[in-house]
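Asks: These are the structures, in structure tokens.
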Structure I
Amino acid sequence: MSILTQRRRKREGGSAIVEFALGSFILASVFTDTFEFGYTFYIYNNLQTAVNNGAKYAALRPYEPTTTTPEACFKTAVQNMVAYGDPSGTTTPVAPSLAPSNVTLTPTFTNGVPSAMTVGITGYTLNAVVQKFTLTNKPQATYPYLGRYAGGDGETCVK
């Protein structure tokens with residue numbers, strides 16, 4: 001090997017290290033962003049499923065009040081159904097740090113009777129790898145009310 005060839009290899013060796021460092025940084029950024037998007041999508045999908053289950057549960061459960069303000073036990077059962085996947089609220093949350101207080105319930109009345117139940121997530125902070133997202137009324141689901149409307153007959157919190 002000539003001296004000229006040896007000098008070129010030394011210069012190329014330094015370039016390879018710089019190229020490797022830049023390439024590694026770009027690849028790490030791409031992998032981190034892909035993981036963050038996937039994780040965020042996974043948690044949001046869990047929340048959407050939980051909200052759908054809670055809205056279905058609310059739409060089929062007997063409703064007592066004659067106003068859009070639900071009874072405490074009705075609201076608590078729906079919130080627990082969304083947050084824990086169980087109306088009694090005895091299991092772990094369906095998403096990290098999800099609490100029943102993050103669940104909103106809005107009954108809709110038409111002609112003096114409940115016609116729909118809307119359930120949503122609000123004030124929930126989703127901690128992704130790099131960024132935090134705060135959800136306000138997302139996800140949300142509305143189902144037509146198909147339960148028995150008690151209409152103030154005194155049967156409170158019938159399950």
Structure II
Amino acid sequence: MKITKAQIKNFFEPKRLAIAGVSRNEKKFGHVIFQELIKNQYDVLPVNPEAEVIAGVKCFKTLAELPTDVDRLLIVTSKRQTDEVLRQAITKGIKHIWVQQHSETPETKKIAKENGIEIITNKCIFMFAEPVAGFHKFHRTITKIFVGLPR
């Protein structure tokens with residue numbers, strides 16, 4: 001399944017999304033992307049079964065607890081958790097899912113396809129969540145030149 005520029009743009013359109021795998025540890029990717037999206041004016045709902053609050057934001061223990069209007073999910077869990085989180089998202093009715101690069105398993109795309117889910121995999125969200133700055137902007141430019149970005 002080829003990822004398109006329109007699919008990525010669509011994922012970010014409402015600027016509201018849940019993130020499964022937000023860490024309380026400020027150095028972990030799940031926390032860093034959470035803070036970056038908030039800084040860039042995204043309405044982010046953190047999901048972590050072991051936290052009440054992360055960085056002053058109410059945390060949801062499960063995807064089932066999310067408000068019914070949440071239809072975008074970023075999964076930044078470990079590979080061993082990804083497919084279960086994906087199945088929970090499908091049960092919840094979440095249709096637009098981004099599985100952070102290196103979180104997907106060989107089954108992830110298959111599960112999404114079988115359930116008619118629009119999924120983005122094998123892409124770093126930092127390279128696409130506008131405004132892209134710093135190292136990520138440089139990385140996006142290099143990727144555009146040598147590999148190509150989604151069209």
Structure III
Amino acid sequence: MIREILPPDTALAFEAMRTLRAHYDNEAEFVRRVDEEQRPQGYRLVGAFEDERCVAVAGFRLIRNLATGDHIYVDDLATHPDARKRGHGRALLEWCAEEARQLGCVELQLDSAVERPRLDAHRLYFNAGMRITSYHFAREVPPAPAGGARAARPS
């Protein structure tokens with residue numbers, strides 16, 4: 001069964017999400033982050049359930065931009081290791097694609113790391129009809145100086 005996870009049930013997603021976002025080791029902090037910071041920015045959760053246990057989860061949001069128009073962006077897609085190879089990830093992607101259709105979106109998008117442990121995820125994305133459309137660039141930004149002063153911007 002697939003269903004959207006709304007407050008106050010956000011904690012149901014924690015176990016599955018931790019398999020992808022292991023740096024969240026505190027359930028209360030995960031729930032606070034999702035409900036107080038991400039949901040106000042449009043983030044939503046949908047889970048795949050076996051009995052009453054959420055075994056896979058997708059976190060996504062509606063994005064409107066000039067480059068690709070309206071689309072659903074999947075921030076997080078994770079399946080608990082003991083529930084893999086049962087079609088949950090594919091079912092969540094299909095659910096998100098249908099939600100995109102309902103919202104009038106033109107695409108479903110996600111980014112995925114390129115390390116070897118992600119090869120099974122990439123196979124899933126290709127089998128679900130996704131394609132590689134761009135490079136995603138990132139760079140670390142050093143923390144602000146002590147005292148909160150902003151560094152001078154180059155002219």
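Where a number appears in this text, it was derived from the coordinates with a stated rule and is not lab data. Owing to the predicted nature of the structure, the values given are computational and were not obtained by experimental measurement.
Asks: Using the calculated result -6500 for helix-only ellipticity at 222 nm (-39500 (n - 2.57) for each DSSP H run of 4 or more, over all residues; to 500), pick out the matching structure from I, II, III.
Replies: Working: I: -16500; II: -10500; III: -6500.
Of the options listed, only III reproduces it.
Asks: If you work out Rg/Rh (Cα atoms, Kirkwood Rh) for I, II, III, which one comes out largest? Walk me through the numbers on the way to the answer.
Replies: Working: I: 1.42; II: 0.94; III: 1.01.
If we compare Rg/Rh (Cα atoms, Kirkwood Rh) over I, II, III, the biggest value is for I.
Asks: Between I, II, III, which one scores greatest on relative contact order in percent (Cα under 8 Å, 6 or more apart)?
Replies: On the way: I: 26; II: 21; III: 18.
Going through I, II, III one by one, relative contact order in percent (Cα under 8 Å, 6 or more apart) peaks for structure I.
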